[in-house]
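Asks: Below you'll find the structures, each written out as structure tokens.
We did not get these values from a lab; they are worked out from the coordinates using the rules stated. The structure displayed is predicted, hence computed values, not measured ones. Cβ atoms are built from the backbone, for glycine too; each structure is taken alone.
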Structure I
Amino acid sequence: MNKQSIKGTQLRYSLLPILFIYSVTIGNLAAQPTGRMARSPIINQDKSVTFNFVAPNAKQVMLNGEFNKEDLPMTNDGTGIWTITTEPIQPDIYPYCFIVDGVQVADPGNEQIFANERFKYSLVDIPGDEPLIHSMQDVPHGDIIYCNYFSETLDMFRPLVIYTPPGYKKNKDKKYPVLYLIHGGSDTQETWFRVGKVNNILDNLIAQGKAEPMVIVMPYAAAWGFPVGAFPKDVLNDIIPYVEENYTVYTDKKHRAIAGFSVGGGQTLNIGLMNTDKFDYISAYAPYTLTPEWRSNFENWNPDVKKINDDIKLFNISVGEDDYLFESIDRAINMYRDKGFDMDVFVTDGAHTWMNCKKFIARTAQQIFKD
């Protein structure tokens, strides 16, 4: 596909959904639901949370949330509204859902949705007494940009979410370093933004002088039905060139980093360590290493470790003590260490959660692009 046809296809790609949404909205305006709604969630002064769900015909409704180890039974108030008030919860952002007669549903009273292709959770943001690192604060803010690029590797248009730091639009001649940030399995290009709050974290750290202003590129990493190794090729051959052509960023490895969570953490290792001539910073968060691609790359790997140690400035693996992948990650860490890699290993409390992801990215943001 030539450049002219790419531009034409991209224009149609962006306009057609708008026309479709307009026609559906107007055509179905009279069919909008008019039944009762219940306010939910309600964050109480003591950090407990009240959840409400309207289901007059349900026999059982349970609350499932990452703030609690077990599902909690909700009570029908006699009018068809199921309700529960939790114990006080540690401030953070938590995914949750209702289980209605065995069926998992998001909270219809809450517009904050976990961006994921496999499950539909809502999000509850419990504020701290002092602002948390991911909180929206009174500091200069960057922008979140939704765009599409054409992947020659996959022969299709693909979405990107891109964060540009405060001042990017005004400083048109200034170049910025780039962090390529990959989501977990079944997540989407929106998850680091909507759940990980990476934009708020960077805004706050930049304002505090703890992180360098940077562009963050969040691709859609799923490549179902394509050969093993398709996504790494897409990153190297399509995404990076697109970003470097369309944004004022540096194009050398000194100003390029890659990081990711879970399956995205495994892809970070696959892409970063196989291409140390292109990335100076490699950070894998709770990486999923049980894939054919990872085994093919690393099980019988005999690299020039001294050269790699000299070539890159950061090789990090981060994990929570209660992560269900802890044993496989620990084996991977020991494998890399046995080969002689200089590693930064960060172990914290918690499990395989986006609560930990916020810790990991906040730490990485303060480590990269300091030279």
Structure II
Amino acid sequence: MKIINLALAATAFLALTTACTSSHDTADNTVVEQTEQKDTPPIDEKARALYDKCSNLNDSDACFYLGLAYSYGEGVKQDYSMAATYFEKACSLDDSSGCYNLGVLYYRGEGVRQDYQLANHYYQKACDMNNRSGCYNLGVTYDKGEGVKQEHHLANKYYQKACDMNISSACFNLGNSYYKGEGVKKDFKQANKYYQKACELNDGAGCLNLGVSYGDGRGVKKDYQQANQYYQKACNLNNGIGCKNLSNYYRAGKGVKQDYHKANQYFKKACDLDDGAGCNSLGYSYSFGQGAKQDYQQALYYYQKSCDLKEGMGCDNVGVLYNNGQGVRQNINTAKWYYGKACDFGYQKGCDNYRKLNERGY
């Protein structure tokens, strides 16, 4: 079974940056969050000098770094309100990272009253000065409709600009737009073009989706070996779904020699990366002795972790072990509880098993 959960909603915001000009992208899965750096952030002995340069010489770098110092409490007591003051002054001196970081503070409501419209105003100003993080976050706000009317074509415009400046998350999200046909005509080849660029920029989700495209023959000729190469890279970049999909190919012998032991190694990595389906698959291997010695207690451990990660099949399998008394003392009521949880997570077999126990009077 091939899992093809595409990371189609990875429109995560970038966080505070630590440089005045060029940023590095960052995201929270789902796509990865990094920071901008220029030189060295201020330390205690530099704080006063920065203040003097910012206040007396209108030095934009000094104002920016003083804002950063207040953001992180480096050399001064942490104070987001003061950070906003100095980011605003840096922005007024045409420092793009000052504008961008001020936008982040307005988005989060840190040191200022939360205001998505003002956040977008400063993202826009930063983007106009070719700050790639500003362009990316502006794309996200148009994608989500936060502080602006939701307009996918404008989101794509800013994703394109950020992607051209090598923000991997922007390339990935642009690929998703072409995949879904949001703000552009649906075009799998174009989607793959942007997934490819995201992958080349070491975006694990971009590699994953490119692997899915090769596995399904979507916009490219079907090629399981190519799919495996991209799943491998996604996995190496700690994308759990990439590890899981690679495992499934080893289990099925698709594009690689069938190898249950290797499949379990990648299921384990997927599970360690909190991929619920990967945990469930590893539990299955222990249940049936596939590439591992049969061990119901180990199976229960991984099924339980899968369930804890809201994977309905994992919950159902925990229920089966309690129902059968495998690796655990038989307890039909506990089994029923797990079947119900599986059903709550949308797994139909769990609903069916719950109903059958109800009919038997449990």
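Asks: Can you tell which of I, II yields 19.5 when mean count of other Cβ atoms within 10 Å over residues 120-127 is derived from it? Write out the running numbers ahead of the final one.
Replies: Working: I: 19.5; II: 23.9.
That value comes from structure I.
Asks: Which structure, out of I, II, was helix-only ellipticity at 222 nm (-39500 (n - 2.57) for each DSSP H run of 4 or more, over all residues; to 500) derived from, given a value of -20500?
Replies: Values: I: -8000; II: -20500.
So the calculation was done on II.
Asks: Could you figure out which one of I, II the value 2, 10, 21, 24, 21, 13, 6, 3, 1, 0 for P(r) over Cα pairs in 5 Å bins from 0, in percent, for residues 136-263 alone was computed from? Present the calculation step by step, with values, prior to reporting the outcome.
Replies: Numbers: I: 2, 10, 21, 24, 21, 13, 6, 3, 1, 0; II: 2, 13, 19, 20, 17, 12, 8, 5, 3, 1, 0.
The read-out was computed on structure I.
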